[in-house]
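Pasting the structures in now, so scroll down.
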Structure P
Amino acid sequence: MPQNIHYFTSESVCAGHPDKICDAISDAILDAAIKDDPYSRTGIETVAGANRIALFGEIKTKARLNFEDIAKSTVKRLGYTEPKWGFSIESEFSNDIHQQSPEIAMGVDQDGAGDQGMMFGFAVNETPELLPLPITIAHALAKRIDEARENNELTWLRPDGKAQVTIKYDGDRPVGIEKLVLALAHDEGTTAQEVRDEAIANIAKPVLQNYKLDLPSPENIIINGTGLWHIPGPESDAGLTGRKIVVDTYGGYARVGGGAFSGKDPSKVDRSGAYAARYIAKNIVAAGLASKCEVGLAYVIGQPRPLMQTIETFGTETVSIKALYEYKDKLIDTSVKGICETLDLHRPIYSKTSAYGHFGKDYLPWEAVVS
């Protein structure tokens with residue numbers, strides 16, 4: 001094998017994956033709170049198990065919320081309407097959310113960070129989204145699976161699934177897809193061969209064509225590795241908020257911070273700091289100042305400004321390192337308040353992030369490219 005040839009694999013999951021059900025419920029509660037009280041503070045954790053939905057975490061809000069209605073309407077929207085699947089809108093519900101700790105609140109009240117931690121943002125010029133190609137394709141496949149079910153294009157689909165791709169690189173340049181894996185929950189009346197044929201024709205092929213990529217050889221396409229998959233969702237595998245942080249970020253291609261995103265209001269720098277870091281990295285690459293960029297931030301609870309700010313361009317920069325930091329400083333104030341104001345984060349936009357990643361969606365404020 002030539003020395004410059006290597007491979008990288010990333011995965012994504014459908015909106016009805018158990019962990020993503022939990023992310024969606026947690027973010028739906030955040031959006032409902034922040035809609036009526038923009039400065040609500042939330043740290044909502046959802047657990048979904050066999051015939052059970054449970055809420056935990058903290059909240060401080062003036063909004064009046066019906067937590068059960070929010071949770072179950074989210075479950076219904078995601079397609080879990082059949083009790084026979086062992087998880088549905090009829091599942092048992094419990095709520096153990098409590099008021100935010102006053103020891104956390106007193107720091108946030110002074111525009112300080114709601115937690116400590118480190119965050120990373122990344123951008124690379126491999127795709128129009130300025131994201132790595134493996135995670136971009138994996139997200140597109142997962143989204144397409146859901147579209148095919150929601151639009152009744154493939155009536156045998158059930159609301160759970162995964163997508164995984166292995167991309168072949170020649171040096172830093174992606175040159176094709178080596179392997180493609182799809183896991184698709186389906187009804188009992190559809191054979192494994194039908195699932196395979198229709199998934200390739202209606203899901204894999206159109207997504208890859210959109211990115212001007214060819215299908216891998218048939219032996220390198222795996223559809224449902226065990227042969228069948230009938231029971232979707234938490235009946236088969238419990239879900240937790242925040243467990244898909246690698247799916248939510250860069251598919252393992254770049255470093256990720258220590259905290260998950262969903263259910264957290266923007267005072268939680270796990271979320272807002274990661275968004276700011278992506279905003280900086282993306283704009284550096286979009287401006288042609290580098291072809292690959294990773295931005296690091298670190299905060300301490302109760303303090304407004306980051307303790308660490310780093311920019312790594314892997315030798316691809318076209319200007320001096322000093323100029324990169326000057327560009328960052330003009331682009332955004334990385335204090336907690338500065339991030340929230342620049343990106344206008346105190347509004348109900350977070351349910352849009354719950355599936356298919358938090359980055360690469362041009363309608364989200366941290367994906368904006370400044371002129």
Structure Q
Amino acid sequence: MSSSIMPTNQKQPVIRCTSVFKIFGDNAKAMLAGVQDNVDAKAFQDAGCIVGVNNASFEVFEGEMLVVMGLSGSGKSTLLRCISRLTDATAGKIYIDGQDLLAMNNKQLIELRRNKMGMVFQSFALLPHKTVLENIAFPLQVKGVSTQDSIKKAMDMVELVGLMGRENYFPRQLSGGQQQRVGIARSLAIEPDIWFLDEPFSALDPLIRKEMQDEFLRLQGVLNKTILFVTHDFDEALRLADRIAIMKDGVIEQLDTPANIVLNPATEYVHKFTEEVPREKVLRIESVMDPVNDSEALSDLKVSKDAIIETVAEAVLSEQNPVGVTDTNNDIVGVLHPSKVINVLFGGRANHPNH
């Protein structure tokens with residue numbers, strides 16, 4: 001998975017939103033005139049309007065997975081729909097690769113969606129009378145790709161999402177998880193630069209859901225897409241995200257790395273989400289390692305600085321000596337002491353920064 005650290009000195013963001021509002025209601029535009037900051041949702045409600053997205057500003061960089069998280073009615077899906085322009089924002093600016101999305105005409109928009117955007121929604125929306133292969137090839141054929149080329153590409157996608165041997169099945173012959181894989185394969189067939197996923201796994205039972213998350217992380221490791229992923233499940237957000245935006249009543253309450261959200265919740269609302277989160281699920285080894293000390297004898301075991309503590313804790317605690325921590329080049333950049341791991345697993349709750 002790509003690094004969680006905010007990209008520095010990078011070229012322009014792939015997605016940039018500036019003061020985006022989506023207000024439902026007849027006099028929404030008039031109500032918004034002259035507004036500089038977040039709007040008072042109650043006042044708008046009294047005037048017969050519903051605030052869907054309230055002054056959202058953020059950027060998403062190439063290869064980054066931003067997970068937009070919130071409970072039902074928080075505005076997360078509305079925000080996604082604004083950025084894919086399935087719905088038009090009431091105010092604000094949205095740029096995709098530097099192009100003004102809201103200034104595009106229908107032809108430009110269709111072009112953008114066909115060539116740059118992939119979308120996966122909670123309902124798989126597969127065509128029931130077409131096979132797996134035909135479903136995946138369908139968007140390519142719409143684009144005018146020849147049948148032979150589109151079937152070849154679809155076969156590659158079948159392999160990518162692990163459905164070999166089922167390419168001639170019809171959707172009704174597949175489980176929910178398999179259907180969702182077809183939906184993912186179909187959206188990837190057009191090789192989108194930007195991938196929008198709206199609650200893609202929430203209809204699946206917990207075991208399949210975890211498998212799909214694993215699969216999704218594997219795909220992202222291979223494909224390195226720029227992703228906007230919407231979920232109401234905080235655990236899912238923590239597992240998948242490079243950064244998380246937590247929404248409430250249309251407002252982005254905090255946008256940060258999973259570790260920072262858990263360690264430094266910005267508002268009381270965010271804190272409520274984070275207080276039950278086991279830290280070992282979000283903190284990386286890098287955040288608890290000590291500097292290298294040449295006089296220390298290290299164990300033969302080595303762990304990556306990017307590993308989540310939970311995934312290596314058992315192995316580290318089985319070692320007699322401290323464990324070397326490596327970077328992507330396999331060079332030792334730090335040392336992990338079992339006592340630190342024990343402290344993260346069993347201590348450290350009482351000294352919460354917001355208590």
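Values as computed for the structure displayed
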| item | result |
| --- | --- |
| Among P, Q, which structure scores highest (criterion: relative contact order in percent (Cα under 8 Å, 6 or more apart)) | P |
| Structures P, Q, by distance in nm of label points 7 Å out along Cα→Cβ at positions 179 and 203: label with the highest value | P |
| Which of P, Q yields 0.50 [FRET efficiency 1/(1 + (r/R0)^6) of positions 163 and 259 (r between Cβ atoms, R0 = 25 Å, to 0.05), calculated] | P |
| Per mean count of other Cβ atoms within 10 Å over residues 11-18, the highest-valued of structures P, Q | P |
| For 2.1 (distance in nm of label points 7 Å out along Cα→Cβ at positions 19 and 339, calculated) the corresponding structure among P, Q | P |
| Parent structure of the calculated result 1.01, given that Rg/Rh (Cα atoms, Kirkwood Rh) is the read-out and P, Q the choices | Q |
| With distance in nm of label points 7 Å out along Cα→Cβ at positions 99 and 307 derived as 3.0, matching label from P, Q | P |
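Every read-out reported here was derived from the displayed coordinates using simple, explicitly stated rules and does not represent laboratory data. Not measured: the values here are computed from a predicted model. Cβ atoms are built from the backbone, for glycine too; each structure is taken alone.
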